[in-house]
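Nothing in this text is a laboratory measurement; each read-out follows from the coordinates by a stated rule. The model shown is predicted, which means the values in this text are computed figures rather than measured ones. Cβ atoms are built from the backbone, for glycine too; each structure is taken alone.
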Structure 1
Amino acid sequence: MTLKTKKRELGDLGESIAADFLINKGFEILDRNYLRKWGELDIVAKIGEIIHFVEVKSVTATMREVGKDLNWYRPEDNLHPWKLKRLSRVIQTYLLDKHIDGDWQFDVITVRLNMSTRKARVEMLENIVL
């Protein structure tokens with residue numbers, strides 16, 4: 001039995017919220033937590049003919065912060081160059097592994113959670129250049 005850290009529990013919750021968000025927007029979820037030694041894809045989704053590789057960044061926030069624009073902290077800023085390089089490599093692996101030869105893009109979904117009120121603020125940043 002593996003005990004999850006609080007950070008992993010937060011990440012799992014954020015990924016589930018992000019997957020629900022995508023489904024509500026008409027996406028089909030193809031894969032979750034596609035893992036290789038050199039990286040992991042949180043969510044692989046499809047809408048129309050385009051495959052979306054989605055990185056999810058989750059943070060906790062107070063109730064006051066969930067409803068406001070948080071200019072002072074952006075979870076997507078945690079996508080450092082080395083992380084983007086790893087994501088690029090695992091995306092290429094996924095495309096080869098699944099024999100996909102179509103259009104794709106990389107997106108980021110940020111999830112700000114208030115654990116006490118169970119509210120979340122979700123934002124999607126689309127078509128980010130790797």
Structure 2
Amino acid sequence: MARSVNKVTLIGNVGRDPDIQTTKSGTKVAHFSLATNRRAPAASDEDERTDWHRLTLWNRQAQFAEDYIRTGDRIYVEGRIEYDSYERDGVVIPTAEVHVREVVRLNSTGLNADGAEELDEAA
């Protein structure tokens with residue numbers, strides 16, 4: 001099998017405070033949205049368009065999100081994109097989310113418990 005890469009890098013603003021949950025096995029997970037802006041096509045009346053990305057963070061990243069990430073924060077994330085779907089009222093609805101491997105707060109205030117503004121999954 002040939003090697004492949006699934007890597008997403010985003011810098012944007014947090015759209016809502018993280019929603020923190022714990023799985024039955026005790027694993028912490030955080031979900032929140034991230035807004036990125038891009039130039040609108042030349043034929044558009046708008047200058048910019050906003051794309052919304054659903055982020056999922058696990059374990060230590062989820063704890064970091066719970067403690068330090070808030071609506072409006074500017075962050076950098078790296079991860080992989082995962083596609084899925086669910087059914088509602090007989091209609092299949094596709095989903096896409098970024099499973100975050102690394103998160104860095106770009107705001108000038110607030111540090112994580114280690115005195116740094118980032119948390120890497122491998123740490």
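Structures compared: 1, 2; top value of Kirkwood radius over Cα pairs in Å, for residues 55-94 alone, i.e. the largest, recorded for 2. Quick check: -10000 is what I get for helix-only ellipticity at 222 nm (-39500 (n - 2.57) for each DSSP H run of 4 or more, over all residues; to 500), calculated from one of 1, 2. Which structure matches? Of the options listed, only 1 reproduces it. Comparing Rg/Rh (Cα atoms, Kirkwood Rh), for residues 15-78 alone across structures 1, 2, the highest figure is found for 2. Of structures 1, 2, the largest value of Cα Rg over 2.2 N^0.38 Å belongs to 2. Each of the structures 1, 2 was assessed by distance in nm of label points 7 Å out along Cα→Cβ at positions 47 and 103; the largest value belongs to 2.
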